[in-house]
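Participant: Take a look at the structures below.
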Structure 1
Amino acid sequence: MRGAAVANRNRSGSARGVWKHRYYYFLLLPALVYFVMFHYVPMAGVVLAFKKFTIAKGIFGSAWVGTEHFRRLFESASFHEVLTNTIVISLYRLVFVFVAPIVFALLLNEVKKNGFKRSVQTISYLPHFISWVVLGGIIRELLSPSRGIVNYVIQLFGGEPIYFLAEPDYFRAVLIVTDIWQSVGWGSIIYLSAIAGISPDQYESASIDGASRWAMVTRITLPSILPTVMILFILQLGGIMNAGFDQIFNLYNPSVYKVSDIIDTYVYRTGMVSMEYDYTTAVGLFKNTVGFGLVVLANFITSRVRGGEYKLW
């Protein structure tokens with residue numbers, strides 16, 4: 001009886017809390033509807049991965065084929081190449097693109113002239129707001145072997161023009177460098193916010209003790225923003241199967257497919273161009289399952305570090 005009374009009291013308290021903050025829930029409603037309609041309802045279409053899709057019969061009327069598409073997936077030599085490219089490019093991004101905003105935020109934090117600091121921040125943010133369609137055109141012009149400024153400098157020093165976007169040996173490097181250029185400023189915002197939350201007293205105490213700027217960065221700044229870094233690392237690891245469709249689609253060409261064709265571009269060509277919707281649904285399901293597993297694994301590992309201080313949930 002006492003337990004039932006406590007449960008009723010908790011329920012009534014929760015109801016009063018919802019009613020008290022009803023306007024906030026009302027503001028949340030559009031976002032909730034968006035996610036339900038465009039992220040959860042479409043998940044019913046995952047059943048297409050186990051069917052032989054026929055347009056006339058629809059998704060749920062098509063014949064059931066079980067794991068046939070997955071067998072084809074794992075037996076396909078082209079998919080193995082695509083999977084390798086996806087993992088390699090994502091690991092490059094994890095090593096270089098993920099670290100770049102952290103380094104940039106630490107360097108920017110050391111700038112004392114506010115006017116110069118704000119100018120650098122503004123300039124570094126700008127590429128984030130430009131679509132890869134536009135950026136792709138800019139990059140192609142900059143790297144053009146006939147009129148690009150990069151090849152002009154190479155020829156100025158006696159070198160031969162290089163078609164960076166058609167050479168497999170250079171293409172991945174171009175992807176990483178241009179991705180850093182596009183994302184480093186925007187990615188540094190959250191780290192600058194975390195740095196701003198560090199108490200100035202710690203730096204003052206370290207300065208009194210004679211600590212150098214390098215010592216302050218390594219002993220105060222980095223440990224203070226480490227929880228933020230770890231949470232973003234877990235989220236980044238979960239997206240390791242997303243190697244950047246927009247960027248690659250606007251820069252690659254058949255001559256570099258063997259080093260640049262990733263799961264997303266493979267799904268686009270096979271699904272949208274060849275109209276193999278059932279097979280590409282299986283590919284997408286495989287990709288998302290691996291990504292979810294990596295998030296869970298990374299969270300499990302970080303939950304064992306320093307009493308779970310860095311875990312996501």
Structure 2
Amino acid sequence: MSAILVTGADLAPQALELLEGYDLVYAGKAPTEEDVAVLCKAHNPVAIIVRYGKLTAAMMDAAPALKVIAKHGTGTDTIDKAAAKARGIEVVAAVGANAAAVAEQSLALMLACAKSVVELNDRMHQGHWDKANHKSLELGSRTVGLVGLGAIGRRFAKMADAMGMRVIGFDPYAKDVPGYVKVVDLDTLWRESDVVSLHCPLTDDNRGMLNASALAKCKRGVIVINTARGGLVDEQALLAALRTGQVASAGLDSFAVEPLAAGHPFQKQERVVMSPHIGGVTGDAYVNMGVGAARNLLAVLAHA
């Protein structure tokens with residue numbers, strides 16, 4: 001029986017039904033690169049479903065039967081795609097499977113920042129009543145700039161439009177953009193946005209795109225939301241902009257290094273609202289991503 005390796009501890013039952021007839025091997029919730037390489041060598045899988053951790057050339061070389069790498073989700077930056085291509089291994093992603101979940105997390109973080117939800121909650125629990133000296137930001141009629149207009153960006157755009165926000169977006173690859181989104185260049189997006197929200201994959205070309213130069217072009221008091229990849233943001237530049245007030249607040253679900261290291265400066269910055277990269281982690285998305293990954297790899301294996 002051919003093996004499929006999962007770099008995680010489980011898959012949705014609906015995905016398991018699709019993969020009946022294959023031997024499923026699980027690497028666990030926090031597999032190291034060595035763990036995965038050992039399992040590859042022991043089981044020689046025809047497919048790998050990537051949930052956690054990286055997938056490197058060494059792991060691929062340990063599995064000579066490997067035909068396809070399927071991402072349990074949309075972001076493939078943890079997979080060495082160049083190495084896969086050189087070895088004739090196809091890389092596929094469950095595009096759109098977690099779009100609703102991540103877009104909702106983006107909305108939650110934007111609202112939390114604009115309405116000081118976390119700060120006011122903490123103050124209330126401490127016995128304070130700040131009605132006389134607090135003003136929240138009203139988002140209706142404000143401009144939100146979306147970097148990336150794929151499935152997640154478009155879903156978030158629809159939510160923002162429904163709130164009465166002006167929606168602008170940058171995505172050189174987007175086609176058939178909805179009419180309520182005005183496509184602009186990146187400099188215009190930085191300059192005109194009251195909220196900047198990142199929804200693009202991480203590539204060598206856009207790594208650190210939200211840097212000191214970009215932040216300096218933004219409106220003073222801009223809100224920054226990132227539910228995409230931490231590597232898109234120059235974290236030191238963002239911290240500096242938060243300290244000067246150039247950035248009013250930031251809602252972050254992804255970070256340059258994950259898990260977030262103990263003592264990270266973000267942990268001491270009150271105007272940063274954080275979640276542990278769980279934007280795409282919902283019951284529905286878990287099923288959608290598992291089923292999407294299973295269908296994708298089966299399609300490749302059927303033609304291998």
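Here, each number is a calculation from the coordinates, and none is a lab measurement. Bear in mind that the values here come from a model prediction, so they are computed numbers and not experimental data. Cβ atoms are built from the backbone, for glycine too; each structure is taken alone.
Participant: Please compute Rg/Rh (Cα atoms, Kirkwood Rh) for structures 1, 2 and give me the label with the greatest value.
Facilitator: Across 1, 2, Rg/Rh (Cα atoms, Kirkwood Rh) peaks for 1.
Participant: Going by mean count of other Cβ atoms within 10 Å over residues 163-170, which of structures 1, 2 comes out largest?
Facilitator: Going through 1, 2 one by one, mean count of other Cβ atoms within 10 Å over residues 163-170 peaks for structure 2.
Participant: Ranked by relative contact order in percent (Cα under 8 Å, 6 or more apart), which of 1, 2 sits at the highest value?
Facilitator: 1
Participant: Comparing 1, 2, where is distance in nm of label points 7 Å out along Cα→Cβ at positions 51 and 107 highest?
Facilitator: Of structures 1, 2, the maximum of distance in nm of label points 7 Å out along Cα→Cβ at positions 51 and 107 occurs in 1.
Participant: Match the computed value 23.8 of mean count of other Cβ atoms within 10 Å over residues 43-50 to one of the structures 1, 2, and report its label.
Facilitator: 2
Participant: Using mean count of other Cβ atoms within 10 Å over residues 59-66, single out the structure from 1, 2 with the greatest value.
Facilitator: 2
Participant: Hey, helix-only ellipticity at 222 nm (-39500 (n - 2.57) for each DSSP H run of 4 or more, over all residues; to 500) derived from one of 1, 2 reads -20000; which structure?
Facilitator: Answer by label: 1.
Participant: Kindly point out which one of 1, 2 the value 19.2 was derived from, the read-out being mean count of other Cβ atoms within 10 Å over residues 155-162.
Facilitator: Here the read-out was taken from 2.
Participant: So distance in nm of label points 7 Å out along Cα→Cβ at positions 131 and 283, computed for just one structure, reads 3.7; which one of 1, 2 is that?
Facilitator: 2
Participant: Quick check: 2, 8, 14, 14, 12, 10, 11, 10, 8, 6, 3, 2, 1, 0 is what I get for P(r) over Cα pairs in 5 Å bins from 0, in percent, for residues 35-202 alone, calculated from one of 1, 2. Which structure matches?
Facilitator: Going label by label, the one that fits is 2.
Participant: Taking mean count of other Cβ atoms within 10 Å over residues 19-26 for each of 1, 2, which is largest?
Facilitator: Biggest value here belongs to 2.
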